[in-house]
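Please treat every number below as a calculation from the coordinates, not as lab data. What you see is a predicted model, and the numbers here were worked out from it, not measured in a lab. Cβ atoms are built from the backbone, for glycine too; each structure is taken alone.
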Structure P
Amino acid sequence: MINGLLVLWGVILGLIIQAVTFLQLQGPIKWPSWNKHYWALALLGVPVSMIWMYYAKMMTVAFNGQIWPQRLIGFGLGAIVFAIGSWLIFKEPLTIKTIVCLSLALLIVLIQIFWK
C-alpha cells in the first residue's frame, strides 16, 4: 500500500525542483545576462542535487521501497514542467506531437500513482 500523502508531497516537491532545474539550465539561454553568474548557477546544482536525493528517498519510502515509481514520476514531471516552461518563457508552441508526448508523460505519472 502506498502512502498517498507522501506521494502528494513528493509530486509537489518534484514539480518545484523540476522548475528550478529548468530555470537553472535554460535561463542562460533565454536571459544571456545570467551567463555573468555562471558559477552561481553551477553552485545551485548542490542544493538542487540534495533536494533530488530527498525526493528520491521520500518517494521510495512512499512506494514501500520500490525505486522505479519515483524515477518514472520524476521523468513525467520533468517532461511536463519542461513543456510548460518552454511554452511560457520561450513561447514555443505546443504541437500535436508535443501534446501527445505530454499526455504520455502524464499517463506515466498516473499509472505509477494509481495502478495497484
Structure Q
Amino acid sequence: MSILPRFSRQEPDRRSQIRDMLLRFEAKIGGQLFGALSKGHDRQFFCLDENTWIWYESWTDNKGKRHSVTTRYDVRPNGIIKLQNGKVYQRLSREEADNLVRSAELYYNRISAEYRQLQTA
C-alpha cells in the first residue's frame, strides 16, 4: 500500500536516504490527520510497507517525564494484528480494524494530494 515513489535508477544508498526522508515526510503528515497536538506531544502515522502501518505517539506528562507508545499494525490474509511497544500481538476488534481502514484511506488521500502539490510546485 505504500505510495512512496520508486527510485530504481538511484544508487542503493541514495535510494535508502530518499525513502527514509519520504517516510518522515509521510509520518508527519499522517500524524496531523487526527487533530492538533498540544505542546510537547508528537504523533506519527504512516505506511511502512504494503502490509505494515505504524502509529507512534510521544508526550511529556505534567511532571516532565517523557512517554511514548508505538503501535505496529500487520495486515494479514486472516485479519489485522497489532503489536504495542514490542509486547504481545493482539487481534484487532472489528471496530478497531474499521478505524484503521478509515485512517488508511484518509492517509492515502492526504499523502496523494501532498505529492500532487509537490509535483506542481
Structure R
Amino acid sequence: MAKDPFRVLTVTIVGLVFWGLANIVSGTEEPWDSPDYLNFYLGALGLCAAFGYLFEAHPWRWAVIIIFAQWPIMAFTAGLGPLMIVGLGFLTLQLLPAIFASLVTSNLRKLQLRS
C-alpha cells in the first residue's frame, strides 16, 4: 500500500502533462475544441490501458485521473464559467471507455502473472 501515493502522483503528473501538451499542440483553450481531439483522447485511452497494466490494483482510478486531468488544464486556460458543469459531465461520459481499457489490461496482466 505504500506505493499507492507514489503511483497516484505519477499518474496525475503524466495526465496533467499529457493534456497540457495536447492543449499547447491544439492551440485551443480547451482540449476538446481541437479538431484533433479524437487523437488526444485515443492517446489518453492508451495511457489508461498502460497504467492499468503497470499498476493492476484498482485500475479504474488511473482512468479517472487521466481523463479528469483535462479539467484543471481547461480551468487554467479558459477560466471557470457556467459551462464547467457541462464539461464535467462530458468528462464523466469519457470515463466509460477509459475504465474499460484500464480494466482489460489489468486483467490481462493478472492472467499473465498466474500462468
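Taking distance in nm of label points 7 Å out along Cα→Cβ at positions 22 and 94 as the criterion, which structure among P, Q, R has the greatest value?
Checked P, Q, R; max of distance in nm of label points 7 Å out along Cα→Cβ at positions 22 and 94 sits with Q.
Taking Rg/Rh (Cα atoms, Kirkwood Rh), for residues 62-101 alone as the criterion, which structure among P, Q, R has the greatest value?
Largest one: structure P.
Can you tell which of P, Q, R yields 23, 16, 6 when semi-axes √(5λ) of the Cα gyration tensor in Å, for residues 38-85 alone is derived from it?
Structure P accounts for this read-out.
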